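There are structures below to look over.
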Structure 1
Amino acid sequence: MKVLIAVTHLLGTGHLARALTLARAFSAAGHKVQVVSGGFPAPQLDTGGTGLIQLPPLRSDGVNFTRLLAEDGTLANAACLIRRQDVLCATLNEMQPDVLITELYPFGRRSLRKEFLALLDAAHALPRRPVVLSSIRDILAPPSKPGKADKADAVIARFYDAVLVHSDPAATKLEASWPVSSMLADKLRYTGYVAPPAAGLHPEQAGSGEVLVSAGGGSVGAPLYQAALDAAKLMPDTPWRLLVGGSDARQRIADFAKAGSPALLEPARKDFRQMLFHAAASVSMCGYNTALDLLQAGTPAVLIPFDAGNETEQGLRAASLAPLNGIQVVKTADLSAETLCAAVKAVLHAPPRVTGGFRFDGAARSVEIAAELAGGRE
């Protein structure tokens, strides 16, 4: 079976990380898979030998997802968008996939709807139409207007065979963040959480006994890092390590170093997931992939949900995790060195959290669903 996954991450790297986890699962099952990525390159992510085609990259202007910036930082022009669309459709026509997966669209990435619609039209025009699936996380950004949900429904009804919801329905259903019509409900397939296998212990026990601070792979999290730098001064007997993401990580680290904090500063690391198994505590935002890493490792965790630009997704996810042992949630508006220290000390003294109880086999289940819908094509 041939599988094409189209994904564009515009701020952090979570969307691409999830798409690559899906791709590795398809590949492990013996299928040929190609990922087309439209966001900025993220070399810290494991492609696992997956074929990855890079479109002319775009990123959002901060949390303004309607304003798309090109590689040189200027507003993406029509020529750039046409090149992206051409590469997408050419890849589809060359591969002739049995399954086409669009990550997040049409529930998001509306600013890129022209290229996605061109891809979907091209897919339906192929001599042998692929099974078309949408791939979405557990919690979405709720539509700001009812019309946006209606438009997404129209696209789903016209083009899609099913929607893969990467959540454990015992924990979170799509209705928690998105209006689910009867048409959409019939197309939903809950897969369980899409996570790579638990990383296990670090061979060098990196991160042992530390408060490990992270903010994903993008250039975000400045308030979190600033509070952590000051908090480290208030807890001199506890080592703090800040892992700084983004293409500008080196410059950000140089700027953070001016704070005179005892915290260790370094760029985001590929072995972050292994480090979590040894860390005394984690301080992070609450993106999908980070939340799953914490659940798998059982690390005591302080969550500071990303809420800039009226973002609500991470806040909803953090609220669903807050009842678990060893998890504290601090809102950005309440974040300070003092509140962060208090939260870290609370999770350090909390009872251990059981790591079982959630379904993390969403990638393998997604492969099974796609194969079932494709009718076992070879």
Structure 2
Amino acid sequence: MSESHYQGPLLSADSHVVEPRDLWLTRMDARWRARAPRIESIDGLGDCMLVDGLKPRPLAFEGPMIEFKARGVEIPKITDFRYEDTRPGGWDPDARLKDQDLDGVSGEVIYPGVGLFVCETPDADYEMAVCRTYNDWLAEFCAAHPTRLKGAALLPCKGPIEQIVAEAERAIDTLNLAAVMLPATNTAQPYNQPVWDTLWARLEQMGVVATFHLGGTSFPAHIRGPGASGALVCGGKFQQLAEPLNLVIWGGAPMRFPGMKWSLVEGGIGWIAAVLDLMDHWWHDHKGWMKPRLEEPPSTYFRRNFFATFEDDRAGVRTRDIIGVDNIMWGSDYPHTEGVWPFSRKQVGRDFVGCPPAETRKIVYENVARAFGFPLAG
């Protein structure tokens, strides 16, 4: 395949940290310390992330595996990985900039590592304490290089909405973070429920993007056996991000909050054109009886109110006219193996073959800069 000749700047709309090993052990309020998220070695699994009430999750996928991908070497079994195998850029902002430079990236929107899974805990107070601790640390991480590191605050998805809104306000107004993040799947309070209007209204006032990041639910227990890992990851990406898209739009939130912005993160974009076509078809046939009655086709709300991110998605780039060039944003997903670091420019070159340079620049740079407050080069 030939490659695009785009040589302009890149901003990643989806990158991650690997939190310091002792982050919650040393920073959480003393009453939570015994239950604090931690990283420990478990026989047969390697180093794992332990969150109170959840199954251990091998750390391998969160950072250590990237070194093998970068060297073009086959990744060994997940039991072989240790926290110390992770690149220091996972938690050290100065090392992070070196890895950005190595990849030709001028800035990143930062999402959690271990923190992605805390939303599965059943304890709302514990979840809030974990989120607040993470947000305090993330603010320090990003403040080291504020024009190149923009953090998405981790919001709890359980408990009183007033507390969730208060943490969003603290994250933006006090900690100077750039956005807020909720898990894509929320069984406690699904995103079509009226309770979320309180948060949407406040974020609309503040001009802050609410991002739905892949995650928020354990893998389905019925999927097991040969090939289960591939089936769970590849099938789950599209399914998980389609859920908040449908719930928010069919629930009428974009109609009630026309200035609000939501973003679907790390689910790819190649599926969105088909989903929007289906949603519009259903709206045309059934808008007469559905409640709430949407005033416009769902695709209209998507193009006005939504973003979506991808790493390696040639199909998505080719359907950009249906999805909307202004609605999609590239991301490197550093330091995860499904990402493209340190080959981001080569991957952009392959995915954007035939895409006009002005449209490429929007997708890999301008849309991200405008949505999250990066300085925009001329």
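Taken together, the values in this text are just the output of simple stated rules run on the coordinates, not laboratory data. Quantities reported herein were computed from a predicted structural model and do not represent experimental measurements. Cβ atoms are built from the backbone, for glycine too; each structure is taken alone.
As an exercise: distance in nm of label points 7 Å out along Cα→Cβ at positions 48 and 200, calculated from one structure in 1, 2, equals 1.5. Which structure is it? Spell out each step's value before the answer.
Values: 1: 1.5; 2: 3.9.
Considering all the candidates, the number was obtained from 1.
Which one of 1, 2 has relative contact order in percent (Cα under 8 Å, 6 or more apart), as calculated from the coordinates, equal to 21?
Going through each structure in turn, the value belongs to 2.
Starting from the value 23.4: which structure in 1, 2 was mean count of other Cβ atoms within 10 Å over residues 152-159 calculated from? Provide the component values of the computation, followed by the final result.
Numbers: 1: 17.1; 2: 23.4.
Answer by label: 2.
Work out which structure the value 3.7 belongs to, where distance in nm of label points 7 Å out along Cα→Cβ at positions 128 and 320 was derived from one of 1, 2. Intermediate results must be reported in sequence, preceding the final value.
Working: 1: 3.7; 2: 4.3.
Among 1, 2, the structure yielding 3.7 for distance in nm of label points 7 Å out along Cα→Cβ at positions 128 and 320 is 1.
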